[in-house]
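*Asks:* In structure tokens below, several structures.
FYI, it's all coordinate maths here, none of it is from the lab. What you see is a predicted model; the values in this text were computed from it and never measured. Cβ atoms are built from the backbone, for glycine too; each structure is taken alone.
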Structure P
Amino acid sequence: MPIMEKIDFALLCDGTSDRCLVPILKWLLRRYFADIPINGIWADVSRSRLEQYTLVNRIRLAADLYEPDVLFIHRDAEAQDQESRYEEIRDAVSRIRERLPRLICVVPVRMTESWLLFNERAMKVAAGNPNCRTHIELPPLSTIESLPDPKQRLIDILIIASELRGRHLKRFKPLQCRHLITENIEDFSPLFELEAFQRLSRDIEQLSMTAQR
């Protein structure tokens, strides 16, 4: 395998909101590929005319449209166990006969929002209120993978951080702020406390070991 001189990656997500994972993936890649350019993009295949909107077709289309060096395939674990999601992705890939880029799975336990619940400052900035004086009670990192509804917890926190009231609060769209959270975090190392994040990191490390031999 040739040494990689750059990395252009694409992220194929469950939904548009999960594009907030792009800064996290850039940060992880930078840990293992410190000296080469890294560029990342959300692979938007939602507007393409697919007869069947299956994972197989979405992977094939993302690889074809974006021609990335690395394609990250995201699936939230949700009610499934993490390994079932990995198996689902592996099964989809096995059905594709076309040549594919290097593939890495991204499977947060529960959902992506669980990976956003650790940086109070970023929450306040994302809510449009960086000078918020209200203390934000974030769940302990050791518990966030077991939260029953990380998305609702995130909504509640962003509403508190906004300090909005009345009609201003009614116009506030907290879920539209998700991407601003990760864009305003420089260090994602606290997430290493999470098993799913550790697994993602190991897969990227393995990529670096094989790509730079």
Structure Q
Amino acid sequence: MSRPSERPPPRAVLFDLDGVLADSFEAWVAVLDDCRVRRGLPPLGPAPVRASWGQGIAADVRTFFPGESVERLAREYDAGFLEHIRLVQPIEGAVRVVRSIVAAGLPVAVVTNSPVALARRVLQQLGLVGSIGTIAGGDEVPRGKPDPALVRLALERLGGEPGGAVLVGDTELDVAAARAARIRSVGYRIPGDDRVDRLEDLLPLLGLEI
């Protein structure tokens, strides 16, 4: 449960994408199953995808496509995700919350282990691409979350100091990346420095109710 924050509003708000702003789970299950079937492997179905959610494409290769190259799989992901983009829906409250944060004058970034091009297409699907100051994607750094490189890249592009930023995420990878980058984490339906179970609760938690 959220509560009004006694701390000053953050100087920047970073969001994970899948599972926080976008419900793209069904689309990714379809993408991975297609990739598996093309290789003569049985489809995964929802459970293994859920268990590995957010791990990034290099880990997908190790887990589901041994011996495949990251580059080739990334190209298949790009094409396959666009085929299933219609399955992506905004998380309840996501559009209003992001636009409210921007209206309050705070920069917003997306920090995701997904490639930048896919992240931008998802934001377009949600109607949020114009509200996001920058996207830091997993194809731009040697290691994705939980490594802090993506968080630091986003902050560098926003011109923000780590101490004034908040990262909102729905996995332990997000919380760990925030901790490693020495910024505050807000867990969406998971433990973090703070926790919210509805995105709308993020605004009063950050002192941004408008």
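*Asks:* Kindly point out which one of P, Q the value 0.55 was derived from, the read-out being FRET efficiency 1/(1 + (r/R0)^6) of positions 95 and 175 (r between Cβ atoms, R0 = 25 Å, to 0.05).
*Replies:* Answer for the origin of the read-out: Q.
*Asks:* Okay, moving on. P, Q: which one has relative contact order in percent (Cα under 8 Å, 6 or more apart), as calculated, at 26?
*Replies:* Working: P: 26; Q: 30.
Comparing all candidates, it corresponds to P.
*Asks:* A further question follows. When distance in nm of label points 7 Å out along Cα→Cβ at positions 71 and 143 is calculated for each of the structures P, Q, which structure yields the highest value? Working shown, then result.
*Replies:* On the way: P: 4.0; Q: 2.3.
When distance in nm of label points 7 Å out along Cα→Cβ at positions 71 and 143 is computed for each of P, Q, structure P gives the biggest number.
*Asks:* With Rg and Dmax of the Cα atoms in Å, for residues 55-102 alone derived from the coordinates and found to be 15.4, 45, which of P, Q does the value describe?
*Replies:* Working: P: 11.2, 32; Q: 15.4, 45.
This figure was derived from Q.
*Asks:* Between P, Q, which one scores greatest on FRET efficiency 1/(1 + (r/R0)^6) of positions 7 and 47 (r between Cβ atoms, R0 = 30 Å, to 0.05)?
*Replies:* Max of FRET efficiency 1/(1 + (r/R0)^6) of positions 7 and 47 (r between Cβ atoms, R0 = 30 Å, to 0.05): P.
*Asks:* A further question follows. Where does the value 1.06 come from, among P, Q, when Cα Rg over 2.2 N^0.38 Å is the thing being computed?
*Replies:* P
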